[in-house]
Structure 1
Amino acid sequence: MIRRVLKWVFAFVAAWRVFGPIITPRFPVGQEHPWRIPGRTVFVGNREFLVRQVGDRSKPDLVLIHGLGGASLTEWYEVGPMLVDDFRLTIVENRNHGLSPRVTARYSVEDTADDVAAVMAAVGVDRAHVAGYSMGGTVAQALAHRHPPRVDRLALIATFSFHPKSWKWARMVGAVTVRGWERVTGTGTPEVRAGYLLLRGAVSREHAEFMWDETHRRDPDGGAAATMALLRFDSRPWVSQIDQPTLVIIPGRDQLVPVRWQRDLASRIPDTKVEKVEGAFHEVVWTHPELIAKALLEFFG
């Protein structure tokens, strides 16, 4: 009986994928783009990366690095406008995210950090403060370690130094399963991520279409490659060598990166200040942008 049901389910899914229409949600009236910063592309080797810059060139440089499944604007459109009067912002779209290149071969977080350093050089940012959110926080760590002359001060938001083994393997199995589901059905992470942020009220209804479009600029294989790079990341052998002043911002109820992981990271970096955002979940950059911006302005100012 179960085999028969599964057979019909797979047959239906296959037929829908071949012959069915592409369905997009109906968005409420009055949709807006929340932060209209045009981007441009620069080459790193033979790969072309999207980068956005905004702010007065006379101001200190601040590089913002987004998280897994995001893009240059999705995590920063709430916080960024509160920083732009005090900094020139540079926001890079990482490989396998947004409009930057798709890379399905195995790579590391350190490779992504090298990409960011090369983009900084290409757009004339010799040295900058750096803030990274979630996966962007792992990239920021690697950037500070591998390219220390480029990083003045460092802010790490809702991030970690490594995955404990049990968590890593469980999440790797999950990533492979999600990739398979997305290959077959054409749906998965983008719908879940955008839907969750909207249901939680982290993203305003008038920004629903923007978030949907931005989150869907990915493919299953590129997304899986980025996830695997994140899960293999382990900065413990070198993170104590980071000598830039560092701010670690910890959402007090983070459901994706346990608070104890974030405190462990903070304990490993010699010159560290810790800010805890009580009651905040992993989506802190959307739900508490004023607190994040205030902490960054005070630390980098």
Structure 2
Amino acid sequence: MTRQDFRFIHRLRVRWVEVDMQKIVFNAHYLMYFDTAIADYWRALALPYEEAMVQLGGDLFVKKASVEYHGSARFDDRLEVALRCARVGNSSLVFSGAIFRGDELLVSCELVYVFADLASQTSRTVPDGLRNLLTRYEAGESMVDIQTGEWSTLGSDAAKLRTAVFVQEQGIAPELEWDEADNTALHAVAYNGLGQGVATGRLVRHNSDAGKNVSKIGRMAVHRALRGAHFGQALLQALTQAAQQRGDAEVMLHAQRGAEGFYQRLGFAPRGQPFDEVGIAHIEMFKSL
């Protein structure tokens, strides 16, 4: 068993509180590492777990967890927790897992989950939607489908995400979130394999003092449970590509200062001085096309 046998890798660093008197990781913590990795596995599938299970009509319960120890991790080790869905049965999901320190295999495991009714905890057939998602992910397929279009087509799903992120989470007044630009903008929504909108953004024409065609990317919002899983990056790239295809020379945006690093890693550069917008610190950023 090697790291190359797995598509999904979760990385962590051993903390002092996780080691015993022998200064090696206490054996029960390895199951915690696998459990944490499983949570990130669902994120990699673009599934906000709670909402996805409600739509699927059940939940997953651990039936069996078996662990085999090959070596010991120590304080401050950097570990990689690898997982793959090895089999989908009638009502069960079987995951194979391994923990590596570099190329050294430390722990292997098998986790068996049962899909069941949440209230009665009686088993149910694994829904086709979930079965297909797991097959596609392990085959290396993309987990989101990014659609672009007008507000009349995508507005309902975009509004749900923007309300959750900007109004409910960040406390922006609803009247400041909606404007006339929504009616003329090109909107983008990323959908997961269950048809749930998980990220959104828009592209609007922007006046340029230099007389060149410029687009402004805005209202970028990613479902809270899926941040850091690269779906926002995919959405930003789709909007940038749309601007390039219509002949724009530049795309710009007003980035919240907390997200400045995210945009810089994708080729955007800051321009001018920071400013306040809807009570949140922003900075203008741009990217030449």
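For the set 1, 2, ranking by distance in nm of label points 7 Å out along Cα→Cβ at positions 130 and 242 places 2 highest.
From 1, 2, which structure was helix-only ellipticity at 222 nm (-39500 (n - 2.57) for each DSSP H run of 4 or more, over all residues; to 500) = -13000 calculated on?
Details: 1: -13000; 2: -7500.
Comparing all candidates, it corresponds to 1.
Ranked by relative contact order in percent (Cα under 8 Å, 6 or more apart), structures 1, 2 are led by 1, which has the greatest value.
With log10 I(q)/I(0) by the Debye sum over Cα atoms at q = 0.11, 0.17 Å⁻¹ coming out at -0.79, -1.27, pick the structure among 1, 2 it was computed from. Attributed to the structure labelled 2.
Each value in this text was obtained by applying a stated rule to the coordinates, not by laboratory testing. Please read these numbers as outputs of a predicted model, since none were measured by experiment. Cβ atoms are built from the backbone, for glycine too; each structure is taken alone.
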